[in-house]
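Alright, structures below, take your time with them.
Throughout, read-outs are computed from the coordinates displayed, never taken from laboratory work. Only a predicted model underlies this, so the values are computations on that prediction, with no experimental measurement involved.
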Structure 1
Amino acid sequence: MGDVNSVNSALKNFNIVVASANNKAVENVTKEIPVLNSVDQSCLEKYELHYFKDGAELVYDYRGENNESSEKTESLVSVENGQQCWALISAVLGKKENREKFFSALEKYINELFSSIPPVKWEQCKRSFNHVFKKFRHVQKLYRTMELFLKLEENRFKFTRMIAAAGKICLKKFFARYFPDDMKLPSSEFWSQNEHEIHKSSPWMSRYLNDIRNEVFARALQLHQAAIAANKEKFGENLEKFIKYMRKNESLPAEKAKELWHTFFMIVPVVSTTFASLSNMFKDVDDEIIDWLIVDEAGQALPQHFIGALLRSKRAIIVGDPLQIPPVVKIPPFVINDVFKAYGIFKWRQEDSNSSTPRITETDSVQIVADRANKFGAKIGDMWVGCPLRVHKRCTEPMFTVANRIAYKNLMIFDVNKPEGLQTVFKDSFWVDVKGKCVYKHYVREQGKVVKAIVQEFLQRTLTTQNEVKLTEELFIISPFKAVKSSISSILKRMPLYNTNLKKEEWENIVNEIVGTIHSFQGKQANNVIICLGADESNEGAVRWASSEPNILNVALTRAKYRVIVIGDKDLWGKHKYFDTLLEELGEKVIEYTTEKDLVNKIFA
């Protein structure tokens, strides 16, 4: 391969790798970042920010060499309905298929990428950045002064009341001068507010500071692009070598591989991958190549899968919910016990719940382990949760209240604003009471027929009343059981598609996306969710399993933003823990019907 150009060491500490055990969950993050609608467009216009914008739209819309106009092949980001991209800012990498697709696009459009950079003057970009960064540094100094005053207030018992009062007066005058807007200081008055208001507010934040941060970000990207433009020959050489390295799966000496990665990260600073693919992606680099590792859905990841990513990282941010679906462990418990014994870990497996020593189990997730190391947190029941974000911004009722009651001990705070003018397809959330006998494991044919009838009507109403609907954002169909999932997938794929303009193959791909078990929907959301429970009286053990912990129902319900339709035997499921709470919250919204037409009339708006 020859020599590679070295990147200045001062520019090597800012890449971000988003990693997870779940492929789809982690892809969602890096697919959404470049989409124009995901950022404040007024900020882009104000600062004329176009970071490789034209090249980005070519790269992100790439669908394969022989598939440019194909509707079946997904583009590299979530660009729908004519939306645009604002920057070449992130990449979905990880598994070989994803890497091949992205680097094929980059190789095809590499010349357009560099030629699309608008004329920029390095000195002008540098002056603009230094000017706003100086203001930002000034604000940082003001914040340090503010912290000093608040420390004095916190420790005012060590001083006289007069000094404390003087400090407050100075503090108010100080902020009236420099932050004449809505900044909320975490003072004694702040903490005396209603708990819900405290959690929904943003202490230390002001419009002035936010505007400066926005401008620093915009000017930094412009300076970044100007630096790349000024050295585009060297960047181009390295990028071509890096594409070849990634596509041909070659091996390189560690130092060369690192320089190529640094070059790529200078252009595309954020990438995503699963833990399973990360070691192969960074196969020639064993040390700290990752500057910021963000672990998404950490409650689903096992620590042993995460360790390779951690060893390659300088810093790690762990994000997840230990009260959702735990990791899937395929190793028998007796094998794990033997491993624990062999490494002297067995003594820490405390069966006494009153012991101060944490009990280690085979299903402990990355999130649980990270929480134990976090001194900031709260107890939810018997579980220690690090830095819990209590404000909930996804689900409306009844999903929020049910999840809050069964999983979070009513500690969550509701803060969801339903978009103005939003028209929901379903009138409300309901439980459709459908009884029957299982014909295949946990699958009840009568429940499958109800799902089919609802989906048929849903397609008729959405695809004929709107120009274009992304069904994978509108509807999920979820079940606790694989047999129910596979049976429903089969009947939906055979369903006639009258008046929808959907092609059979296109619909089959959609079904694969929107129908699944609860595990496959972790980290996702849709406007509407159908939960098909399955099971009959002969499957009492399966029902007890699904209701043994709140996690399964919690995840299923909280995939829905606005409406949930539960299909199942209410007498069977409603007597079990957690599902009884759901039935109680739904109250009179339990539907019994005589015909499919009767059902449709009761459910649809």
Structure 2
Amino acid sequence: MEEYFNEDDIKAPLWDTGLVRRMMPYLRNWRLHFLAAVVLVLGGTAVQITLPLLLGKSVDLGIKIKNHELLWLYVMLYGVAHLSFFVISAARNWLLQYTGQQILHELRTHLFSHIQKLPLSFFDRTPVGRLVTRITNDVATLAELFSAALINVSGEICVLIGIGIMMLALHWKLGLAAMITSPLLYYVAWFLKVKMRDAFRLSRVKLAMINASLAENVSGMSVIHIFNQEKSREGKFDQMNSELREAELDSVFYNSFFVPSVTVFSAITMAIVTTYGGWLVSQGEISIGLLITFIAYTQAFFDPVRQISEKISVFQSAMASAERVFALLDEAPEPDLDSGREFTVLHDEIEFKDLDFSYNQDKQILKGLSFTIKKGERIAIVGHTGAGKTTLAALLKRFYDYQDGQILIDGIDLREFSRSSLRRRIGLIQQDVNIFSGTIQDNIFLAEGSFVQAKLDSIVRELQMETLINKLPDGINTQIYERGSNISAGQRQLIAFSRALATDPEILILDEATSSVDSETESIIQRSVQLLTSQRTSLIIAHRLSTIRNCSRILVLHHGRLVEQGTHEELLAQKGHYQKLYELQFAEGDKT
């Protein structure tokens, strides 16, 4: 059985070279920017290493040698070096932020494009909230890695190495004394880093759960109100929110120890350098200026450690985000939509031959299903919930591929046709109509470049939509909110029928398309069904049996098998499954 796309299952090391290597292609278009940033980092490192030398030399010139002219020269050089460092740092930061935003744009676009190509089976098993987290939070965290952490941490490491080399070169004994606490500091940093990584991973998991819960609650708000579930849902959300808070507090807890730890080690090292250096000055082994240089180097040595500690949270979070983003990118996309034969016209028939299908190994949905639809026939499919009616529509559109048996179009296996041509020439009208933000016109002509004013006028006229459209503030150009929340269910259904007319499909599937229509548009919808199905091969998946009496044939499915077929009158005469469905439905109608 397929599992949810779950970041709980992702466990990564502290540093994953493979992940970093996979990030590199996104730097390709911006490699010159990164090269410039590296040059600026190296330039800034050189200036940082030079500053303590200039300071120490100035002290020796002023106190020991008393060469005031040379002293002023070094003071000026010291000021120019500081100004240079300011300019270099500002340029580096701007360049990295600019590049990071460009990479954020490219990565988010790539991820969205990849999600668009994934098969429907992926979305069946993946919570929406987690996908939203991947494409927003995780991508932004990765961009922060590119724009700040990666280059800046590398720069701080260069500063550490440079200072270490300079201290050992100037006086190796005092240099070793200055670095004596480094191994212990490294161990503490490593320990805290492990704890922070686990805390960041957990907090991201909890955040994704909250996003999924929010999406679920907002989309199901009417059900929540109907069953008075407000308090219950609030309680569940509060529990998840509390778990997120605890995870965030864990990361804050370990992170709060990092900078103080560095400060303590810095103070201990400073005391060692000052004491030992002061003794060396008293012995005449080093000058006071060199001691000041070492004190400045010691301060500068721990500043990068502080900077790195502040970036560790970004780095750890980015590594965790990279795991999830690339796990999503590793999901296999749907095979090439344009690969295969081009389906344009049905000449003879559609044949379902010994068809078996299951979404997973636990339950088979269709079992040995066989029947034929002749060109121009209007076929209805009925059955209890879970009988496999909607699955047939999904298979015809090649949203899924069947495991055994065949679907033949004019004797050619459906799988030989390209997905794009099948989806273009086989129309599908569903009960739950997906409406996108934009105008009504935009929602009717979804295919790019398909809008033709004459076709729009014809659709409005044929579906008799004038009255309904005139009720809207801006008519056909009325802006529709998310999920069509500002129009009625009937208007949403009319948009679905209009889409079908706009594409003029060769084969039409109506999947419970009239079961949720309001009374005002009932007659218009029924006329629309007659209009759309009278001139083309049609497959009507019906919930209300009263809507299919005039179909050429009615197929009755029961637990994935075809158990009866015939006209409405023939099936009633058989006194089988269809009659039971019919009587049950009308009994419910009488009770209502």
- [ ] Supply the structure label, taken from 1, 2, corresponding to helix-only ellipticity at 222 nm (-39500 (n - 2.57) for each DSSP H run of 4 or more, over all residues; to 500) with the calculated value -20000.
- [x] 2
Open item on the list: To test your reading of the models, identify which of 1, 2 gives 3, 13, 21, 24, 21, 13, 4, 0, 0 for P(r) over Cα pairs in 10 Å bins from 0, in percent when calculated.
Closed with: 1
Open item on the list: With Cα extents along the principal axes in Å, for residues 208-343 alone coming out at 61, 47, 22, pick the structure among 1, 2 it was computed from.
Closed with: 1
